[in-house]
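The next part holds the structures, each set out as C-alpha cells.
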Structure P
Amino acid sequence: MAKSGEPLTRQRVLEAALHLIDQEGLEGFSMRKLGAALGVEAMSLYNHVESKRTVFDGVIELLLVQAPLPVYPHATPREQLWTIAHAFRDVLRAHPRVLPLIATSPLRTSASLMMLDRLLETFHEAQITGVQSIYALQCLVGFIVGHTLIGIGTQAVAGLEPGPNGPMVWQHLPAEQYPRLHMLLPEIVQWNADQEFDFGLQALFQGFFG
C-alpha cells in the first residue's frame with residue numbers, strides 16, 4: 001500500500017511512471033510494475049489515471065512542464081524559442097528512454113496543449129501565422145527530438161564521438177574509396193554535440209526569421 005502520509009495522486013503516479021520508464025524503457029513498462037513501484041495493486045491506479053495510454057500522456061506532460069516557456073518582458077520570439085529549444089533538449093537528454101514516446105504521440109492533456117498553444121502564440125508574435133506556424137513548430141520539435149535521438153549513447157551520425165577517439169572508425173576505411181571522409185578526419189576531432197545542435201538551430205531559425 002502507499003506509505004502513510006503519502007496518498008496516491010495523479011502526480012505521484014506519473015512521477016513513478018517516468019522513473020520506471022527511465023529504468024526499464026517503454027518495453028519494460030506495465031501497470032502491474034507501476035503499481036508495485038508505488039506499493040499498491042495495479043487496479044488502484046485507475047482511480048487516478050484512466051489507462052496506460054493516459055499514463056503515457058501524463059509522462060509527456062511531466063517532461064513538457066520541466067521545460068516551461070521563458071517569460072522575458074523584452075525577449076524577442078527568436079530568443080524565447082532559442083531558450084525553450086535548449087531547455088527541452090536538456091529534459092529529453094535526461095530521459096532518453098521516453099524519446100520514442102515523445103516522437104510518436106500527439107499531445108492530449110490540458111497542460112500539454114497549453115504549452116503547445118503558447119508556442120504557437122510565440123510564432124504568431126514573430127509573424128509566422130496560420131498553417132505555417134504549425135509547420136514551423138513541427139520543424140522545431142522534429143529537429144530537437146531527432147538530434148537528441150541521434151546523440152543517444154554518446155554516438156552520433158557515422159559513429160562519431162566527442163574527443164580524439166571519435167573518427168577512429170573512419171581511419172580504417174580505404175582513402176581512395178572515401179576521399180572526403182579522410183580529408184575531414186583532422187577536423188572531425190573537433191566535433192561537439194552542443195555546437196552541432198546550435199548550428200542546426202541557427203540554420204532553422206534563419207529560415208523562420210530571415
Structure Q
Amino acid sequence: MQYSKRLQQQISQAISDIEQLTDAEVVCVLAPRSDDYYYIPALWAALLALVSPLLLVLTPWWGHSSTVSLLQLLVFVVSWLLFRWQPFFQHIIPQPVRYWRAANMARRQFLENGLHHTREGAGLLIFVSAQERYVEILTDRGIAQKIADEQWQDIVSAFVQQVKRKQIAGGFIQCIQSCGRLLAEHYPATQDKNELPNKLVVLPD
C-alpha cells in the first residue's frame with residue numbers, strides 16, 4: 001500500500017499542528033489488513049465436505065465408502081478454491097473475527113510504537129486496518145483520565161465511513177484534526193515536547 005511523499009508530509013504536518021495545542025503524543029498507523037485469514041476458507045470447506053455425504057442418501061452410491069470419500073475430497077477442494085476467490089473471501093470471515101484480529105493488532109502497535117512510555121502517559125494511537133474497515137483510537141492513562149473512550153466514538157464512526165469509501169488518506173487528516181480539537185479542549189498543551197515521531201506508520205501487507 002503506497003502513499004505519496006506529499007501525503008506523508010501532510011499527515012506529519014497535521015500531527016505537528018495539533019501537538020502544538022495539546023500535550024498528547026499522536027501516532028498514526030495504517031495496516032492493509034490484520035490477518036490473512038487463510039484458515040477460514042479451509043474451515044468452511046471442511047464443514048461442507050463433512051455434510052456432503054447427505055447428497056448421496058437417495059442415490060445408489062449411498063453406503064459406498066470409496067464414493068463418499070471421493071465426494072468429500074472433491075467438495076473440499078472445490079469449496080476451498082471458491083472461498084479463496086476474493087468476492088467470496090470477504091463475506092465468509094465473520095465480523096467478530098475481523099474486529100478481534102484488528103483490535104489485537106491495534107494494541108500491539110500501541111506498545112510497539114512506544115505510546116505507553118511517554119512521560120505523562122500522553123500517548124494516543126489512531127489505528128486503521130483497511131481490509132477489516134476497522135478504526136480505533138487508543139489512549140494512555142494521562143489522556144484517558146481526562147477524556148472517556150465514548151468521546152472518541154463520533155470521530156471513529158466518521159473515519160470508518162471514509163474507510164468504507166476508500167478515502168483513507170483524507171480520513172486520516174480529518175481524524176487528526178478532530179482529535180486535535182477534542183484534545184485541545186480537555187488535554188491542552190502545558191509544555192513544549194515531542195517524544196515520538198510525527199508520521200504515518202504504514203505496515204507491510
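Quick note: the coordinates plus some simple rules give every number you see, no bench work behind them. Please read all numbers here as calculations on a predicted model, not as lab measurements. Cβ atoms are built from the backbone, for glycine too; each structure is taken alone.
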The value -19500 for helix-only ellipticity at 222 nm (-39500 (n - 2.57) for each DSSP H run of 4 or more, over all residues; to 500), derived from one of P, Q, belongs to structure P
If P(r) over Cα pairs in 5 Å bins from 0, in percent is calculated for P, Q, the one returning 1, 6, 13, 15, 14, 13, 11, 10, 8, 5, 2, 1, 0, 0 is structure P
Give the label, chosen from P, Q, of the structure having the highest value of FRET efficiency 1/(1 + (r/R0)^6) of positions 36 and 84 (r between Cβ atoms, R0 = 35 Å, to 0.05).
Q
For FRET efficiency 1/(1 + (r/R0)^6) of positions 20 and 76 (r between Cβ atoms, R0 = 35 Å, to 0.05), which structure out of P, Q has the highest calculated value?
P
Computing relative contact order in percent (Cα under 8 Å, 6 or more apart) for each of P, Q, which one ends up highest?
Q
